[in-house]
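No value in this document is a laboratory result; all are computed from the given coordinates. The shown structure was predicted, so the numbers you read here are calculated from the model rather than taken from an experiment. Cβ atoms are built from the backbone, for glycine too; each structure is taken alone.
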Structure 1
Amino acid sequence: MKTRRRNELMKGSKQTTLRDQVAVTGVGVHSGKPATLTLSPGDDDTGIVFQRVSADGSIEREIRADVRAVTATEFATVLGDAKGPICSTAEHLLAALRGLNVDNVVVEIDGPEVPIMDGSAAAFVDALDQAGLTTRALPRRFIEVIKPVRVAKGEAFGELRPYEHGFRVEAEIAFDHPLIGRQALALDIEPDTFRNEIARARTFGFMKDVAKLWSAGYALGASFENTLVVSEDRVLNPEGLRFADEFVRHKVLDAVGDLALAGLPLLAAYKTVRGGHKLNHMVLCALMADTSAWRVVEAPAEPARRPRGKGQAAGVLPAAAFGPDVS
């Protein structure tokens with residue numbers, strides 16, 4: 001029964017890429033440095049590829065965005081290789097790509113950090129909408145979680161478990177702050193849900209931590225235009241909150257982006273309690289290390305439609321023919 005539901009969910013699902021090239025420009029929230037991000041169509045089965053380009057447009061380094069490419073998770077997800085980081089703060093872009101079901105794309109970046117834009121994934125969603133998506137001939141492949149994998153770190157834990165309805169994120173946060181406290185949200189991640197419920201949720205920080213972050217070399221590009229800033233008793237941004245529970249919604253956004261580094265869409269439910277980038281990465285590493293906990297599955301093809309014969313009137317079904325795989 002579970003296999004049947006899974007197959008119905010995936011049936012006819014094809015790989016996608018961008019129809020056209022699109023670019024966004026902004027500054028990095030931690031580095032404060034400007035960068036232009038150019039998204040281009042990708043070949044079938046290539047996944048998400050990051051290219052660091054020089055001022056003249058030549059490719060300096062290239063990596064495929066998967067769990068092996070993560071070099072750091074302190075305050076952001078950093079991608080790189082043995083030579084060092086290629087780009088930082090990739091999670092919001094990755095979330096937009098996975099949230100909108102983009103399978104293959106080339107991401108060129110000419111700076112050290114993905115632009116933070118307004119602190120959410122909304123600008124990347126807009127860019128993807130501008131480029132448009134096109135469906136390819138090859139079936140989409142998925143990583144199906146077939147047994148639970150859990151990682152705990154103090155009071156925090158993350159767990160991936162089997163889920164027959166696609167990809168689901170269940171997030172819970174708890175902050176000793178009157179404006180946040182305990183918040184929880186659980187959603188099946190589909191393009192419309194991601195676009196309407198998650199994409200606009202912004203990254204957040206506390207005013208009391210600013211000096212400490214600056215001294216450590218973080219948040220050098222942070223401002224009220226790209227970060228939800230909380231003081232002891234209020235939100236300092238003039239526009240206020242976009243959602244009453246924007247804080248936990250952003251944690252869901254981050255989880256979607258971090259888990260996009262599985263390399264293929266997940267068929268699983270992910271529960272994160274008091275988690276962050278580091279825990280998300282630890283859970284994904286634990287999953288990949290346990291090859292008995294997952295398998296790669298391919299979307300089944302849509303059944304071919306038989307042409308209507310002369311003696312078969314519209315709306316009249318032919319007699320069912322049962323075979324060994326039909327019950």
Structure 2
Amino acid sequence: MNGLYYIGLDVHKKMIAYCVKDVAGAVIDRGIVAANRATLSQWALSLQHSWIGAMEATLFTGWIYDFLKPYAVELKVAHPEMLKAISASKKKNDRDDAERIADLLRCNLLPECQMASAEIRELRRVLRYRNLMVRVAVRMKNKTAGLLMELGAEYNKKRLHTKKYFAGLLEKMDDVPDSVVDLLKLSRSSQEVFEGAQKRLIKELRENEEIKERVERLMSIPGIGEVTALTWTLEIGDPMRFVSIRQAISYCGFCSAQRESAGKEKRGPLSKKRNKHLQTILVEAAKLAPRRNPDLAEIYIRECERGNRNRATLAVARKLVAYLLAVDKRQTTFITKKHDIVT
């Protein structure tokens with residue numbers, strides 16, 4: 001390991017600052033390279049020595065990591081928040097940032113974060129895009145209903161978004177301006193495009209054999225549906241990286257920041273340092289899960305009696321995290337207690 005070079009990479013959209021150091025900390029080379037595959041390939045091939053690299057986790061890290069990994073002995077990704085805390089300084093520029101990353105890597109102090117495989121990251125990207133389209137589709141549905149309410153039109157709320165009923169509704173609206181009819185048709189066509197696309201994405205996720213069995217086990221938990229199980233599987237990655245339920249709850253964003261000093265402890269609002277995609281899905285699941293799971297219903301009712309429904313939802317969400325982590329780690333289906341069976 002002492003014969004290796006240590007390279008810190010400060011990655012950006014159009015350029016990458018790099019700093020190459022030996023084991024003693026002497027700077028071997030430094031500079032800037034364009035952030036494109038052709039230039040990166042030439043730069044990596046020009047390195048005549050075995051090397052270990054590190055970079056900060058950003059929006060652009062994924063493709064750079066995948067591209068440079070075959071050239072390196074090892075490539076690591078640093079946690080951005082912890083990296084800032086360790087290497088805080090008045091002076092900040094790309095050149096110094098690359099050198100700091102190289103030094104932390106060389107001294108084995110790099111706050112490394114987990115980097116999922118390229119396949120998992122691709123599936124995660126697909127699922128996140130699907131969830132985005134669902135939110136957009138809901139907005140389009142609400143906009144369609146809003147346009148009708150502005151005109152005082154009567155409609156069946158439950159059937160409004162069905163294709164046949166909507167077409168018949170437009171034919172009956174004789175006193176409506178043509179501009180509004182065009183807007184309604186545009187809203188409807190957009191909604192159909194979003195719904196069709198999100199169905200295709202879910203179908204693509206279902207066909208992946210690697211995660212299929214894992215999702216089926218998670219769906220054995222009462223109150224956990226397919227999308228929630230898929231989101232947990234792709235966002236968590238390897239469940240064994242969490243040594244306790246508390247760590248998983250913190251990762252999902254269901255605990256507040258701790259402030260303790262002189263024997264006094266204060267808790268603030270929920271921490272923003274979390275996986276927001278997983279948090280959103282689990283909160284939605286926690287609002288519906290008590291209807292299917294008596295244990296969760298009992299937790300929800302108990303917390304509601306204390307006068308706060310939001311805290312009740314959070315309590316259910318934390319319990320769901322405990323269930324999901326246990327099933328995922330043990331690789332067994334959820335065993336429902338006899339008194340929990342809903343008839």
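Remarks
- Looking across 1, 2, the calculation of Cα Rg over 2.2 N^0.38 Å that yields 1.08 traces back to 1.
- Read-out relative contact order in percent (Cα under 8 Å, 6 or more apart), computed value 12, structure in 1, 2: 2
- Source structure (of 1, 2) for Kirkwood radius over Cα pairs in Å, for residues 43-170 alone, computed value 19.2: 2
- Test item: Rg and Dmax of the Cα atoms in Å, for residues 91-162 alone calculated as 16.2, 46, pick one of 1, 2: 1
- Answer label among 1, 2 for the case where distance in nm of label points 7 Å out along Cα→Cβ at positions 107 and 155, calculated from the coordinates, equals 3.2: 1
- Structure from which 1.26 was derived, Cα Rg over 2.2 N^0.38 Å, for residues 19-58 alone, options 1, 2: 2
- Which entry (1, 2) yields the derived value -5500 for helix-only ellipticity at 222 nm (-39500 (n - 2.57) for each DSSP H run of 4 or more, over all residues; to 500): 1
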